[in-house]
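I've put the structures underneath this note.
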Structure P
C-alpha cells in the first residue's frame, strides 16, 4: 500500500498537552482519554521529567482536564507512579486505558516496566474519583517476551476484551534484544481482572515496510449498529533506512547492563526515536472483531523535512466518542526535533 491518508479523519491544530512543568518536561506521550464524572474530559498521559518521584523513575501517569476536549489544563501531582518495591513495575508506567466499572469506580490498565531484562506486563489500578489511584495486586496479562499498549473494549455478551501489543523476539528470546515483531493480541475476561488469551493474533506486524518494526497500540471500536463492522485503530512503526545510526533504546534488553540511575532515560529514548524511524496511525475493519482486513493510514506526519507536530511519529492513540456522533483521537506526536506532545484528530461525522 502507498502511505497516503484516507478521508474521514482531520488533524486538529496545535498540541492538546505539551511539556510545561518539572513533572513532564522531558517527555510527554501515550495518552488515555475518558469522560469526567462532572462533565468534560480527563486526559491521562505518560510523562517524565526532573520532578520524577525517585531518581531511577522512567515514567508515570499524569492528567489534564478540559471542558471542550481541545483546551486542557494540567492537574497537580502524579496520578499513578511505579513502585520500586515491585519488580514488574519498578521503573515505568505507560499507555493508560481507563474504563468505568459497574460499582461506580474506574479501572486503569497500564503497561508496566521493570529493568530492561524483564518483560513488560499489563497491570491495573482502581480509583473512586479518577484522581487517587491504588495499584491492584498481581499482573492482568503477561507473555514471555513482553506486552504493552493496553486498550479495553466491552463486548456485547458482557465480557471485556483487552488488546495489547505482544513483543516477539523469536526462538532466541528477549535477551538478544533483536525483536522480530510486535503484534496485536487479545484476551477476554468476565471481571476485568482474570483474562484468558484468545487464539491467534488480531493484527500481525511485519506485513509491509511501514510496520516492519511492530505495532505499539491498538484500540478496538465496537460497531455503532449491529450490521456495521468493528474498527481497529492502531499505530505502527517503520524501520529506519539502511545505514542509519541507531543508538540503543534504554528499554531494549540489550541495555540491561546500564544501571537505571546512570541513565538519562528520556534523552536516550528520544535519541533513538528520531534516528530514522517513523510511526503512523492506521485503521482496519472486521466483521467479527477478531480477523481484520487491509489497513488504511489515517494519520501520518510529513517526515523529517516537515515542521508538523507529528512529523516523525504519530502513535499510541486513545479514541473517544463525542456527543454529536463524531470520534476524537488523542495521540502521541513527535516532531523532527524530538519534541513529544499530545495531539488530536477528529472525524468529520
Structure Q
C-alpha cells in the first residue's frame, strides 16, 4: 500500500480532524497495545497512520487488520529510512488539519487526544503533553519521561498541519548539525529533530501550548547493556542542540550547564586527577560518585547490595556519557557537562 493509497472503504469517510502518526519497526505486541489505547480515546474524529519501517514480525499485518475510532488504520511504508523519516512520511500522507505523534511503545490515556485538541482549539500550533513511565523502572531499565521542558518529543506532541508543512517538516539533515555520521544509529533515530521543528514553528510565530492532561505512558524495557551504552554516547548531540536552541539551557539542563544525574560530574575531576597522577585524589572523587550512585539507586527501591552490584555498569555508562558530552562540547563550541 503506498502513502497515498487508502484502504478499502476509506474514501467514504470524511477527512478527519486529526491524524495520529505512529512509526513502527518489529514491535507487534507493543503496537497492538498502542492501537488499543487509541481506540479508547474520548475524542473520536481522527485516523491512525502507522508507518512501517520494514517490520518482519507481523507489525504491518497487525495494523492493516485494525479499526480504530471507526476508521481502518492506514498503513504506509518507509522501509529502512528511520523513525523520523517515517513520521515525516506519515504526516505528509494525510489531509487532516492536525497531526499528532506518538510511538509504538506508548499508550496514551483515554483523554490524551481530547486534551491536545483542546489546546489546539485555543490557538496552539504545537502542543505537548507529559510522558510518564508505564510503571516505576527498576535498576538499569530504560524508559522515558518528560513534560513542559521545551523538548517536544514525538512520543507526545501535536502540530497544526499547515504550520508543520510551512517549516518543512522534520529536517532531513539535522543529524549533520548534531554531529552524527551518515548511516549512524543516531541519524536513524532522528535525535533532536523533533525539538528543532517545534522551535522552528515557535520562532515562525506559532503558538506553543502544554496540555497537562494529555498523558502518554511509555513502556519500560529490560536492561540491555549495548543499547544503554549506545544511547549514552548519543547524548553528545546535546551541546549542538543547546547551541541551536539556547532557550533549552533554562529547562533541559541544570544551572544552564549540567545534563543528567549530578553524581556523574565527579567523574570529570577524577579523570583530571588521574591525568595528573594524583591517584588518591582520583580515588576520593570516585568514592563520592559511588556513594551518590548507590543512594540514587536506593531511591528507586534497590537494596544497598543491589545498588553496589550494578556500580561497574553504571560507571561505564556515566563515563561514556561524560566523554560524549566533552566531545560534543568541543565540536559545537558549546559547553554541556
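Laid out as a table, the results:
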| quantity | calculated |
| --- | --- |
| helix-only ellipticity at 222 nm (-39500 (n - 2.57) for each DSSP H run of 4 or more, over all residues; to 500) derived as -500 - corresponding label from P, Q | P |
| Identity of the structure behind 1.05 (criterion: Cα Rg over 2.2 N^0.38 Å, calculated), options P, Q | Q |
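Computed from the coordinates by the stated procedures, all read-outs in this text should not be read as laboratory data. If you're wondering where the values come from, they're calculated on a predicted model, not measured in any experiment.
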